[in-house]
Structure 1
Amino acid sequence: MTQEASRPALRSQRLNQITHAPHERLDKAVKANAPFETLASYTRFLTAQYLFQQELKALYTDPQLIQIVPDLADRCRAEQAKADLIDLQTSIPEPVNGAVQNPPVAEAFGWLFVSEGSKLGAAFLIKRAAALDLSDSFGARHLGEPAGGRADGWKRFIRILDDLPLSPEQEQQINKGALDAFQRFNELLEHAYAASAEQATA
């Protein structure tokens, strides 16, 4: 089989392929912290989720990106994650240095690809959260099903992403955005749990 023949036909499929390894690493990191075993551990996981979504809020509300994805602002989960922290009487964390800043449009779509894709996995996470008496109306709002359903929202986003006319340079940018997004969430996860450990030993 030639390299051309083995290359995914759709951009979204290619992104799934190149992010498979970092996705696996992130899954292992999340499981290692056992976020659904105790409310305290879940709160640290929620903190990482809030930090990540808060950093991406600038992308979700960017007028240029909204021209391409009209419902983009409605897809942002930063406010839901903030409400979850308030539900659990947890202080809103300060920003962490290293957030993505004004990326090119193609790179921004790489970040959004990862954020939007995580909503599919959230369908399983919210079931785990139920064991901690959390739901899409208390403490786990950011894991709730988006308006219109998870699958439909994802398919609409992917159709737009796959149809974007991108240059070879922009294809590299979208790859970079997706890979950087997984790396960044890993960093924020480590930060949230390290901060928890420091508080416990203080």
Structure 2
Amino acid sequence: MFRRRTQEAPENPPQVAKPGGKGRPTPKRKDAEKARRQPITAPASRKEAYRKTRERQAAERAKAKEGMAKGDEKYLLKRDRGPVRKLARDYVDARRTIGSYLMYGMFAIVALSLLPVLAAKLLVLFAPPVLLAAVFIEGLLISRAIKKLAAERFPGEDAKGVGLYAAMRAMQLRPMRMPKPQVKPGEKSKV
């Protein structure tokens, strides 16, 4: 253990290139630090630093919002990601649904309630429950259809919650949907 070695190790052993190696020696620490250094550009004041930070964050938010509107997978929320959810969005967007016109119908009912006509008062009484029932039934039909379609096209993918996702999207006003619709109404062949 504490004996002297009789043979000295060669000073420069032959270097053998390892398969999968990087092909160059590791740089010295001082060289790596020197390469990473950048000049410090401190803002003139704290207000200036906050202004630059706000501008940078605003630009990042605008980019993310634009990417989300286009349906770019990188910027989508977790609930909107995946091929099954894209299929559900396209399925709903390719159809005209009662749910997407529900809000307009409710506004018309409120406007009719202001009229002093007895028929308008009866319509105001019975129309909202009928409209809501129609939207509910339509949501169930859309949910069943999209679950079946997703199981056919993407058998290995997780389709949990896709029916409710599609039904909720069907109730949104078309201009308010996010991500923006990628197919036009009537383009069912693109789905």
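If Kirkwood radius over Cα pairs in Å is calculated from each of 1, 2, which structure is the one that comes out at 23.3?
Checking each candidate, the match is 2.
Starting from the value -22500: which structure in 1, 2 was helix-only ellipticity at 222 nm (-39500 (n - 2.57) for each DSSP H run of 4 or more, over all residues; to 500) calculated from?
Going label by label, the one that fits is 1.
Compute relative contact order in percent (Cα under 8 Å, 6 or more apart) for each of 1, 2 and report the one that scores greatest.
Across 1, 2, relative contact order in percent (Cα under 8 Å, 6 or more apart) peaks for 1.
FRET efficiency 1/(1 + (r/R0)^6) of positions 159 and 175 (r between Cβ atoms, R0 = 25 Å, to 0.05) was computed and gave 0.80; which structure, 1, 2, did it come from?
Computing FRET efficiency 1/(1 + (r/R0)^6) of positions 159 and 175 (r between Cβ atoms, R0 = 25 Å, to 0.05) on every structure in 1, 2 gives 0.80 only for 1.
When mean count of other Cβ atoms within 10 Å over residues 23-30 is calculated for each of the structures 1, 2, which structure yields the highest value?
That would be structure 1.
Bear in mind that the values in this text are calculations on the coordinates, not laboratory data. What you are looking at is a predicted structure, and each value in this text was computed from that prediction instead of being measured. Cβ atoms are built from the backbone, for glycine too; each structure is taken alone.
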